[in-house]
Structure I
Amino acid sequence: MQLSFKFISLLPVIFVARLATAADKPVAASLFDDPVIARGKGIEIRRSQLEDAFISYKANLAARNQPLPEGQRAFREAQMLDRLITTQLMVNRATEGDKMAAKGMAEKFNNEAKKSAGSEEAFQRQLKAVGMSMDHYDRRVTEQAISEAVLEREIKSKLTVSDAQVQDFYKNGTDAMVTIMQEELERLAKDPNTSATQLGAVKRQIDELRTNNLARLGLPERVRVSHILVSTRNRETEEELPEDQKKAKRQLAESLLGRARAGEDFAKLVKEHSEDRNLKETNGEYTLGRQDPFVPEFKAAAFSLATNQISDLVPTVFGYHIIKLHEKIAPKKIEFEKVAAEIKDALLQQELQRAMPAFFDRLKKEAGVEILDSKYKLDAPKTIEPSRSGG
């Protein structure tokens, strides 16, 4: 289970806040004037670094089909400059112990990213889509891991979450945001100028927050299925096959469907004929919910079947699927013992994110950080979009 909360990470974004180095100097820096736009003790950020970060940011958005309105450019650049400064401060502050801890974090993140991509080749294609080399990616991951290690040592290790708080979240959905909203409700209730409409709106927000938190503790209805995939894509290039080859693939899929419905061992057919790239790891079997990242046609077919029923051919962008339903798993709330540690860590993460703004402000003040270009002196909020929820 993966818990998530309303608080947004303040850590540098992997696909945005990279520190340019002498070996990684943007082309713009060698062709045009490259003034320093921010400085402090141990810090110097040049305009080319910010431009480089902004280009990567736009490429990352484009890869996810999320255009950036031009009117937001100045604000986003101010945010990115703040991230570059924060990243440099954290890297400068790291101890040898932090760097050792960061190695393990970076390795774990890399393994998860490549696993999520499906293969090393697919991972490389994703990096290429956002205009990033492997060296660039490794530096960004390392810098973020170092930042996390510093925060772990200096702040998170000093925070506490009680067993009662963990129980309160599990039973009632109470987290830091709910607590803040409750305090606001109490303040408004004491104010004679507060209307019933205002009080009602805040109460509804609190109820919604609680409901959403409790929903994260529930496992929705799921299905356990096996499938045979007859692929209609070139395994080397991922391009669609020519029509004559796709026709032959369909004939093969229809033949396999007939054999499956005639009673042949489905697991054996999967093993011998499925072209699922993950066949070795999964044996063609998946357990999925309606919100899981499977193509819609596959999910619709899987959830429409009865136990032990075999589907018709299910065409998707990947080819032809033959799906067998093994089990329908009813929705339920996860047992407390299985999620208590994760709840505690998530609540600690909330407390960490609440503490980070003051910590970062203190580091900037100690380093005497100055923004030298007035157009970046925006009153930007201290929350930024997280890079691992998606990309």
Structure II
Amino acid sequence: MASTKEIIEITEACGAYNYEPLPIVISRAEGIWVWDPEGDRYMDMLSAYSALNQGHRHPRIIRALKEQVARVTLTSRAFHNDQLGPFLLELLEMCGMEMALPMNTGAEAVETAVKTARKWGYEVKKVRKDRAKIIVCNNAFHGRTITLISMSSEEQYRNGFGPFTPGFEIIPFDDPDALERAIDGDTVAFLIEPIQGEAGVIVPRDGYLRSVRDICTRNNVLLMLDEIQTGFGRTGRLFAYQREGIEPDVLILGKALAGGVLPASAVAARREVLGVFQPGDHGSTFGGNPLACAVARAALGVVRDEELAKRAEALGSYFLGKLAEIKSPMVAEVRGRGLLAAVELREGAKTARACCEELMAEGMLCKETHRNVIRFTPPLIITKDELDWALERIAGVLK
């Protein structure tokens, strides 16, 4: 096997420079632990940005993968397969929706939600042709396609990629009054993350989601929640919006939907909303493929049967509490929900990148978001003792 140094050199020589990963190569993984080619072990406190809520290579998910790959992997949607229907039924039972449309990546799912909202706007709400408007929030992250960066306020995501897709209005996050002012007769949807992950784990004030739900209902505007990163137990609830007792019109799902084994995503909604699609309106060669559906069914079963949301609530409360107890002049704020946690560093302190590199040297992997925020999102199967192991190293680096 090639060494860490050799693999990094090959990767950097052959690949476009669109990522700046930590200087580690992961060659093996199990549960919350990963190993490099030299055999050194590290705790994974990133979980592939919450795609690995169930942990690396969960036995139940891998078993489903092996059983399905021995039968059939791809049929395309030109034909039915025996996994899609059961997967959709189990997903809808879990999220309380009436209809779902499967895709592959999170970005594809958000693009699908955008198309859904526009078509609903024209066919149901009767918005003027080609005038549908979707309201989004500043600092949000919904993906990297041209349409999705068109709704972004992050300059680096946009720089050099114009012209951009029209039809979006950006308002401040956690500001119901701004939403009320932005809505007009052409508004079809409000697209929002219940907690902004890439922005640095920005948690809105209590009652924010209830307020925007009321505003959307009064104005016949779809409330579309992007729970790609916050879904499937991450924040201490099955879905983050459940903490406020509301229901979205459209729910966008991905990442942990297939347990980090392969890409799977979906848009779930009321029948009135997704029912606007007719054959030929939208599709995907791999969306709803039997391999992904079988894996996702197993991944959903792990979330449900191992009560990962309850684990995240209890362990997240403990973890956030212990992070807040760390006495360090470097720390500006600790915030989060469940096992979605962030430490914001003060200006003039070490950068978040430097802290992540020091933590890597201590045997723990996490990743900065922006310059001054360290994000911690361990697999939800982590134990209290393992969190204590991590906390000891975090405290050492922050002090």
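Rule-based calculations on the coordinates, nothing more; no lab input. Predicted, not measured: the structure shown is a model, and the values here were computed from it. Cβ atoms are built from the backbone, for glycine too; each structure is taken alone.
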Which of the displayed structures (I, II) returns the greatest value of relative contact order in percent (Cα under 8 Å, 6 or more apart) on calculation?
I
Upon calculation of helix-only ellipticity at 222 nm (-39500 (n - 2.57) for each DSSP H run of 4 or more, over all residues; to 500) from the atomic coordinates, which of the structures I, II produces -10500?
II
Out of I, II, which one gives 0.7 for distance in nm of label points 7 Å out along Cα→Cβ at positions 236 and 316 as computed from the coordinates?
II
Taking Rg and Dmax of the Cα atoms in Å, for residues 108-299 alone from the coordinates of each of I, II, which one would give 25.7, 77?
I
Comparing I, II on distance in nm of label points 7 Å out along Cα→Cβ at positions 44 and 196, the highest sits with I
Please state which of the structures I, II yields 15.4 when mean count of other Cβ atoms within 10 Å over residues 284-291 is computed from it.
I
Label whose coordinates, when FRET efficiency 1/(1 + (r/R0)^6) of positions 164 and 348 (r between Cβ atoms, R0 = 25 Å, to 0.05) is calculated, return 0.95 (choices I, II):
I
Among I, II, which structure scores highest (criterion: distance in nm of label points 7 Å out along Cα→Cβ at positions 60 and 148):
II
Quick one: log10 I(q)/I(0) by the Debye sum over Cα atoms at q = 0.12, 0.13 Å⁻¹ came out at -1.13, -1.21 when computed from one of I, II, so which one is it?
I
